[in-house]
Every structure is written in structure tokens, then in C-alpha cells.
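Following this line, the structures themselves.
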Structure P
Amino acid sequence: MRKISIIKELRSFLLLWSSQTVSELGTAMTDYALIIWVYERSGTASSVTMLTMCAFLPTILFRFLAGTFVDRKDKKRIMLITDLIAACGSLLVLLLYSGAVLEVWHLYVINIILSFMNSFQVSASYVATSLLVPKKHFARVSALSGISGSVIAILAPALGSILLVFGGLKMVLIIDLISFAVGFLTLLLFIRIPRTPQEEKKEQESFWKSSQDGIRFLKDSKALLHLTLFIAVVNLFAKLGNDGMLAPYILGRTGNDQKILGLVQAFTSAGLLMGSLLMTVRKPAKRKARLIFITCAIIFSGDLFLSVTEIPAIWCIAQFGTYAVAAIMNIHMNTLMRESVPVSMQGRVFSAHDTLQNCTNPLGLFLGGILADYVFEPFMKTESTIQKPLSVLFGSESGSGIGLLFFIVGTLGMLISITRLRKKVYRVLDLPAEEKALENP
């Protein structure tokens with residue numbers, strides 16, 4: 001009976017979540033297929049990197065403005081419009097490809113436009129979920145979102161590859177458009193998203209002043225700001241570690257064995273899925289901030305396991321455990337944000353929080369490549385007084401320098417995470433909702 005009651009309470013969300021998952025799977029397959037097409041067409045890794053940068057940089061840059069717009073306007077309408085524009089992007093690629101005139105630069109331009117629109121879609125979807133779901137189910141729906149993300153990460157490359165082999169890029173794009181129709185029509189016909197008090201206001205403050213409310217809220221909530229900046233540091237270290245440098249590390253250690261890399265990545269996705277599944281049946285921790293720091297320390301310990309072994313089985317186990325814990329951490333972070341921020345401000349605050357915590361990702365990816373290629377790899381391949389004892393632990397062949405980088409990043413990440421447990425500034429985040437409101441008027 002309890003399960004039936006939960007399903008009734010989450011009916012609208014489950015309908016939205018399932019249909020959007022279908023749509024996102026189609027988009028992910030297209031993204032995968034286009035990366036392969038670009039690489040085959042250009043033969044350069046930089047072209048693929050540029051395609052990726054065009055896909056996420058505008059989202060980061062315009063998230064502040066998008067959050068403000070979302071808080072002031074109808075969430076459902078924003079989601080429908082942005083979904084429609086995304087579909088037009090896929091349709092345009094299909095037409096250009098069918099006419100044999102598709103060029104790599106076309107994809108750069110289309111990705112920039114779609115990434116800009118995605119900043120609005122992501123913010124609207126986040127707030128819409130809070131409006132559709134009772135507070136007691138915030139952790140459960142965050143877990144479901146984690147499950148869909150993991151399933152998409154597992155299925156998109158596999159299905160994308162199959163469709164490319166049997167139907168080519170045209171078939172992938174057609175499937176993407178069909179999946180879009182499922183998500184769009186479900187949202188249009190069957191989902192009613194409540195309006196917020198901010199939308200109902202006839203007189204609103206200036207757009208620019210309102211756009212600063214997200215940062216202002218974080219500044220006033222010292223604990224949330226510190227936590228956001230902590231996650232920014234975690235993301236920087238993660239990109240320097242296995243989250244950003246896993247592929248070159250595994251390929252270097254194995255002599256460019258892509259099968260082993262694929263196996264390790266499969267265990268990574270399976271770990272995310274398992275952690276998300278676990279949180280659908282377990283209640284979130286009462287002391288969420290404390291759990292976030294503990295799980296971050298555990299996550300960084302995974303870098304240590306990766307760095308000192310060349311055994312693929314241990315890599316798989318380490319990645320599975322690390323990313324299962326990462327899923328649990330992300331779900332608690334998501335739940336904490338939903339519980340701490342009024343729904344009428346979630347678009348602005350979420351956008352500010354997301355921009356701040358993710359702004360270090362490009363820096364981490366850039367520094368990771370530079371440090372690996374020009375510092376750590378050459379150092380571990382050149383015999384010296386310091387290198388000799390380190391080579392006993394990390395080796396001196398290809399990949400050993402990245403292994404040393406993983407070890408340093410993992411150690412520093414664990415220390416930073418553990419020391420956060422003693423900081424009093426975060427304790428307000430673990431107070432009951434009533435006391436938290438008194439601490440953050």
C-alpha cells in the first residue's frame with residue numbers, strides 16, 4: 001500500500017521523468033554518433049574537444065541569466081520551447097547530412113545555440129521537479145534522476161554504435177527526433193506544473209537586479225556558499241584525477257587497449273547506477289553536509305587504488321565503488337539544495353550554485369592534460385634520485401606519471417574533505433528545517 005501511495009504522490013514526476021529520459025537517451029546517442037563522425041571526418045582530437053567545449057561552455061556562461069528568467073516565467077513553457085529548439089537542431093543536422101553538405105563547423109555553431117538553450121532547460125527542469133514533488137521525496141527523485149543518467153551513460157554508446165553500424169548517422173538522428181516527440185508530447189499533454197509566487201507578481205524588480213539574487217542568497221547563507229566553493233575544489237581535483245584523466249591513464253598502462261578502457265568505464269557507469277538505486281530505497285542521512293564530506297574523502301581514496309596497480313580487475317572494483325559513493329554524495333547535495341532554498345528562488349540560486357561549482361571543470365581538464373604530458377609523464381620516464389623510489393610504486397612506463405598525479409590528487413582531496421568535518425560553519429546545514437530557518441532568516 002505504501003508503494004502505491006508513493007507512486008500516486010509522484011505520478012506527474014514519474015511521467016515527466018520517464019518521458020524525458022527517453023528524449024535524453026536519443027540526444028545522448030546523437031552526441032555519441034556526432035563525436036565519432038567528427039573524429040572520422042577531421043582525424044584530430046582537437047576537433048572533438050572543440051565540439052565538447054561548444055556543448056557545455058555556453059551553458060555555464062549563461063546559467064545566471066537563465067535562472068533569473070526561469071524564476072519569473074512559466075516553467076512548462078520554457079521546457080517546451082527549449083525542447084522544440086533542440087529538436088530543430090537535430091532536424092537541421094539531419095537535413096545537412098542528407099544533402100551531403102554537413103561540415104564540422106556547422107556542428108560547432110549548432111552546439112553553441114543548443115548549449116545556450118540548455119541553460120534555460122536545465123534550470124526550468126530543476127525547479128519543475130521541486131514543484132511537482134513533496135519535500136519528503138526529494139532524495140528519492142534525485143536518486144531516480146541519477147538512475148536515468150547512469151542508464152543513459154551505459155546505453156547511449158552501445159545503442160549509438162549499433163545504429164551507426166546498421167543505419168548510419170541518419171538513423172541515429174531519426175531516432176533522436178522520435179524520442180524528442182515522446183518527451184515533448186508527454187509534457188505538453190499530460191503534465192501540469194504549478195506556478196510559483198514569483199511568476200504571479202505583476203510588478204517585479206529589474207531583471208539585472210533579480211539575476212544577482214542567486215549570488216546574494218549564497219553570500220547570506222555562509223554555509224551554502226562555503227559548501228559550493230568546496231565542491232568547486234572537489235571538481236577541480238576530480239578533473240585532475242580519474243574523472244578527467246581516466247582514459248589516458250588506462251590506455252597508457254595497457255598499451256592502448258580500448259577493450260579494457262571500455263570495461264572500466266562500464267563499471268564506472270554501473271557504480272553510478274548502483275548508488276542511485278540504493279538511494280531509492282533508503283532514506284537520506286539526517287546530517288547531509290557531514291555525509292558529503294565523508295563520501296568525498298572515500299571518492300578520492302579511489303584515485304589511490306587506481307594509481308598503484310596495473311591490474312584491470314582492481315581498476316574495475318575501484319571505479320565501481322568510487323562512483324557508487326559519488327552517486328550517493330550527489331543525491332545528498334541535490335537534496336540539501338532543494339531543502340535549503342525557497343522554490344521561488346531555486347532557478348537563480350541553483351544557477352549560481354551550479355556555475356560556481358562547475359567553473360573549475362575546464363581548468364581541471366586543461367591543467368590535467370598539461371601536467372600529465374609535460375610534467376609527470378616525462379618525470380617518471382627520466383631516471384633521477386627522486387624518480388627511482390617512486391618508480392617502485394608507480395612504475396616508469398607510459399601512464400606511470402598520471403598514476404603519480406592520481407596519488408597526489410587523491411591524497412590532497414582526502415585531506416581537504418576530512419578537514420571540512422571540523423569546520424563549524426557547515427553545522428547549520430545539518431540542523432532541522434525549523435532551526436535552519438532561524439539561522440538563515
Structure Q
Amino acid sequence: MNKLSTIKELKSFLLLWLSQTVSELGTAMTDYALIIWAYQKTGMASSVTMLTFCMFLPTILFRFIAGTFVDRRNKKRIMLTSDLIAACGSLLVLGLFTGSILEIWHLYLINMVLSFMNSFQESASFVAISLIVPEKHYTRIGGLQGISGSVVSILAPALGSVLLVAGGMELVLICDLASFAFAFLVLLFLVKIPETRHKNTKEEPFLKSCKDGIRFLRDNRALLHLTLFIAVVNLLAKLGNDGLMAPFVLGRSGNDQRILGAVQAATSAGIFIGSIVMTLLKPAGKKTRLIFISCSLVFFAEVIMSLSVHPAVWSISNFAGYAAAVIMGANLDAVLREKVPIQMQGRVFSAHDTIKNCTNPLGLLLSGYLADYVFEPFMRTESPLQSVLSRIFNSGSGSGIAVMFFIVGIAGMLISITRIGKNTYRELDPN
């Protein structure tokens with residue numbers, strides 16, 4: 001009876017979640033196929049990273065404006081409009097490819113437009129979910145979203161490869177458009193999202209309203225400290241396993257792509273299992289404590305990974321670490337939804353997301369530089385310190401990255417453990 005009651009309470013969310021998962025799978029397959037196409041066309045890794053950069057930067061730059069706009073407008077219309085423009089992007093790529101005139105710079109421009117719209121889509125989706133889900137299910141839906149993310153990450157490369165072989169780029173793009181149509185129609189006709197604004201409420205100037213998210217965080221010190229903590233965690237993650245897993249595994253394994261595939265599969269499995277755990281368990285009473293404990297486990301797994309040359313240990317470490325990361329993320333989202341007034345969630349979420357993600361580009365740039373020009377070259381030199389480190393981390397390709405993983409892991413563990421039990425965060429947990 002309880003299960004039936006839960007399903008009834010989450011009916012609108014489950015419809016939205018399922019349809020968006022199908023759409024995300026179609027988009028992920030297209031991204032996978034376009035990355036392969038871009039690399040084959042240019043033969044340069046920079047073309048692939050530039051695609052990612054163009055998809056990432058506008059989302060961060062326009063998040064503040066998007067959050068304010070979302071709080072003032074109909075969330076469902078914003079989501080439908082964003083989805084429609086994304087579909088137009090796929091349709092444009094299909095037309096250019098079919099006409100044999102697709103160039104890499106076309107993808108850069110299209111990705112930037114889609115990234116701009118994504119800043120509105122993500123903000124609207126966050127608030128919409130808060131509106132259609134009872135507060136007691138916030139951590140549970142975080143688990144469900146983790147499940148969909150892991151399923152998409154597992155299926156997209158496999159299905160994308162099959163579709164590329166069966167019908168080429170055109171078939172991948174057609175499937176993407178079909179997945180969009182399904183999600184669009186479900187959202188349009190089956191999902192009802194209530195409004196948050198009262199028509200008689202007087203609105204303050206738009207630019208002033210854009211600053212409300214920052215002001216809210218500034219006035220709520222515990223939430224601001226938690227946001228800054230996550231920003232530091234993201235920086236460390238990009239300097240470590242999250243940014244350098246592939247070079248680490250390929251370097252240590254002699255460029256064995258099968259081992260890399262196994263480790264990546266273990267990562268996706270960890271996300272999947274962690275998401276199931278969050279879906280089935282009751283919400284934690286002290287969510288911030290669980291955030292810091294799970295974060296320390298993420299970095300502990302990175303330390304274990306750095307100390308081993310065995311693929312089985314890498315797989316187990318990644319499985320455990322990413323399962324813990326899902327638990328951390330689901331509880332973080334739940335804290336935001338519980339502590340921020342629904343009419344301000346767009347602005348506050350945008351401010352929070354901008355702050356926590358602003359360290360990602362820096363981490364990505366630093367990780368590559370430190371690995372290629374500092375740690376890897378150092379582990380090839382002869383010195384007393386290198387001799388000591390080689391006994392711990394071994395030598396050869398990937399050993400320098402292993403040292404980075406160890407340093408990042410220890411730093412992340414210390415930062416996380418020292419936050420557990422601090423009075424600063426007590427106001428974020430229910431009494």
C-alpha cells in the first residue's frame with residue numbers, strides 16, 4: 001500500500017523522469033557519434049575538447065539570468081521551448097550532414113546555442129521537480145535521477161555504435177529527434193506543473209532580481225559554506241580521477257582499451273547501485289553529515305586507486321567512489337530543495353550551480369598541465385624523492401598521475417572529515 005501511495009505521489013515526476021531519460025539517451029548518442037565524427041575529420045583531440053568547452057561555458061555564464069527568468073515565468077513553457085530549440089539543433093546537424101556540408105565550426109556554434117538554452121532548461125527543471133514532488137521524496141528522486149544518468153552513460157556508447165554501423169550518422173540523429181518528440185509530447189500533455197507566482201505580486205527590476213540568489217546565499221551562511229565546499233570538491237575531482245581517469249588507466253595498462261572499458265563500466269555500475277540505494281532508503285535525518293562522510297569515501301577510493309597497478313582494484317575503487325558520489329549529490333540536492341523557498345529556487349539554484357561549477361574549467365586545465373608537464377616528467381627523472389615515490393606508486397607511464405590521485409585523495413579526505421560535526425552546518429538539518 002505504501003508503495004502504491006508513493007507511486008501515486010510521484011506520478012507526474014515519474015512521467016517527466018522517464019520521458020526526459022529517453023530524450024537524454026538520444027542526445028547522448030548524438031554527442032557520442034559527433035565526437036567520433038569530429039575526431040575522424042580533424043584528427044585532433046583539441047576539436048573534441050572544444051566541443052565540450054562550447055557546450056559548457058555558456059551554461060555557466062548565463063545561469064544567473066536564467067535563474068531569474070525561470071522564477072518569473074512558466075516553468076513548463078521554458079522546458080518545452082528549450083527542448084524544441086535543442087531538437088532544431090539536431091535537425092540542423094542532420095540537414096548539414098545529409099548535404100555533406102557539415103563543418104566542425106558548425107558544431108561549435110550549435111553547441112554554444114544549446115548550452116545557452118540548457119542554462120534555462122536545467123533551472124526550470126530543478127524548480128519544476130520541487131513543485132511536483134513532496135518534500136519527503138526529495139532524496140528518493142535524487143536516486144532516480146542517478147539511475148537514469150547511469151543507464152544513459154552505459155547505453156549511449158553501445159547504442160550509438162550500433163546505430164552508426166547500421167545506418168550511419170543520419171540514423172543516430174533521426175533516433176535523437178524521435179526521442180525528443182516522445183519527451184516533448186509527454187511533457188506537453190501528461191505532466192502538469194503548478195505556478196509559483198501570484199499575479200498580483202509586484203516584481204522588482206530584473207537586474208536587481210538576478211542578484212537575489214547570491215544575496216540569499218550570503219544571508220544563509222551555512223548554505224554558502226556548503227556551496228563553497230562543493231566548489232573545492234569539484235576542483236579536486238577534476239585534478240584527480242574525474243579529470244584524468246582515462247590517461248591514468250591507459251598509461252598504467254599499456255593503452256589497453258578493454259581495461260579502460262571495464263573500469264568505466266564499474267563506474268557506471270557504481271552510479272547505478274548508489275542511485276538504487278538512495279531511491280529505496282528513507283531520507284537521512286542529518287543530510288549534511290552524510291554529504292561529508294560520503295565525500296570522504298569518494299576521495300578514500302581515489303587514494304586506494306592511486307596505490308595499485310591492478311585493474312580489479314581500479315574497478316572496485318571506482319565502483320565504490322562513484323556510488324558514494326551519488327549519495328552525496330542526492331543529499332545535496334535535497335538540502336537545497338528543503339531550505340530554499342520555492343519562489344526563489346531558480347535564482348538560488350543558479351547561483352549555487354555557478355559557484356560550485358566555476359572551478360571545473362580551472363581543474364580541467366590544471367589537471368592536463370600538471371600531468372603532462374610536472375608529475376609525469378618528474379616520475380621519469382632520477383632523484384631521491386622520485387626513488388621513494390616509485391616504490392610506492394611504481395614507475396612508468398601513469399605513475400605521475402597516480403601521485404596526483406594520492407595527493408588529491410588525501411586533501412579531499414581531510415577537507416571532508418574536518419567538516420563532519422561542525423556547528424556551521426547544523427541549521428541545514430532538521431531538528
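Since every read-out is calculated from the coordinates, none of them should be taken as a lab result. Predicted model, so just to flag it, every value in this text is computed and none were measured. Cβ atoms are built from the backbone, for glycine too; each structure is taken alone.
With distance in nm of label points 7 Å out along Cα→Cβ at positions 261 and 405 computed over the structures P, Q, the top value is the one for Q, the highest of the group. Each of P, Q could give distance in nm of label points 7 Å out along Cα→Cβ at positions 285 and 325, but the derived value 3.1 comes from Q.
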